[in-house]
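Given below, in the form of structure tokens, are the structures.
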Structure 1
Amino acid sequence: MNASEYFRAKLQFEIDVMDVADAVPGSLVVVDTRRQSSWDHGHIPGAVHMPTARIPELAAVLVPPGSRVVVYSWGPGCNGSTFAALAFAELGYSVKEMIGGIEYWIRNGLPVETVSGAHAERPDPLVTAEPVIRPYS
């Protein structure tokens, strides 16, 4: 495989944080693959919580067949979403890994949901050049 083939293939299996944020509602099933305490700390509004180890058991129950799945974990320093993407792929799902994870979701100023509701932080100017304003609902 040459460099061009590698990068073309890589782009088929990754999705950018902003592409997930801009996706048509309901077109993707976004899955948070982190542990319960991380989910409770904050997650993408509307995401499904499914820790990686439970994907084989829960995928068919929580994700309709034929769904386009996007998985995420903490961030670039964590490969949990890679393991989760592999698990979904082995179950036959169309799956992409959200690069940057929730860390870059938050750094882009996108909303995060907790038990107290949704909130967003100020965008990190090192990550996004434009202010991002997203509704919380």
Structure 2
Amino acid sequence: MNPRESWLLFALGSAFFAALTALFGKIGVAGINSNLATFIRTIVILLVTAGILSLRGEWARPANLSSQAWLFLVLSGIATGLSWLCYYRALQLGPLSKVAPIDKLSVAMVILLGIAVLGERPAWPTLVGGALILAGAIVIAVF
């Protein structure tokens, strides 16, 4: 499998599992505190990831990571946690069919952040796709 197909396969897997995350999350937060639900989800993710690292023999010494890697992984973890807390609360309060697509505005936002922060120069199809995601989220939120 060439590298292009490899990242695409994982991206499609991510989308599929994100869809299941939304469905299972909506069902799972019914009747419980959304923050507690996020905590339980986080423990499960920790255990699953530790299991994968163990099975694949991929454990490494964290001391070998640069301070920049540590900083941005910690910031990413904080952002992920806040995203999950907001997402589960939104699932608790709103319909799955609106919450999940609006959450995917992150795709359009990351295109803009890639441009502003990393200096990326996306191709026109990427910009058009981001604009369509934005338009779709507006239609879903308003109507």
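All of the numbers you see were taken from the coordinates with simple rules; none came from a lab. As the structure is a computational prediction, the values presented were derived from the model and not from experiment. Cβ atoms are built from the backbone, for glycine too; each structure is taken alone.
Consider the structures 1, 2: one of them gives 20.0 for mean count of other Cβ atoms within 10 Å over residues 30-37 as calculated from the coordinates. Say which. The correct label is 1. Computing mean count of other Cβ atoms within 10 Å over residues 14-21 across structures 1, 2 gives 17.8 for structure 1. Ranked by mean count of other Cβ atoms within 10 Å over residues 38-45, structures 1, 2 are topped by 1, which has the highest value. Here FRET efficiency 1/(1 + (r/R0)^6) of positions 22 and 86 (r between Cβ atoms, R0 = 25 Å, to 0.05) was derived from just one of the structures 1, 2, and that gives 1.00; the source is 2.
With respect to relative contact order in percent (Cα under 8 Å, 6 or more apart), the largest value across structures 1, 2 is given by 2.
State the single structure among 1, 2 that was used to calculate helix-only ellipticity at 222 nm (-39500 (n - 2.57) for each DSSP H run of 4 or more, over all residues; to 500), giving -28000. The read-out comes from structure 2.
With Rg/Rh (Cα atoms, Kirkwood Rh) derived from the coordinates and found to be 0.99, which of 1, 2 does the value describe? For Rg/Rh (Cα atoms, Kirkwood Rh), the value 0.99 is produced by structure 2.
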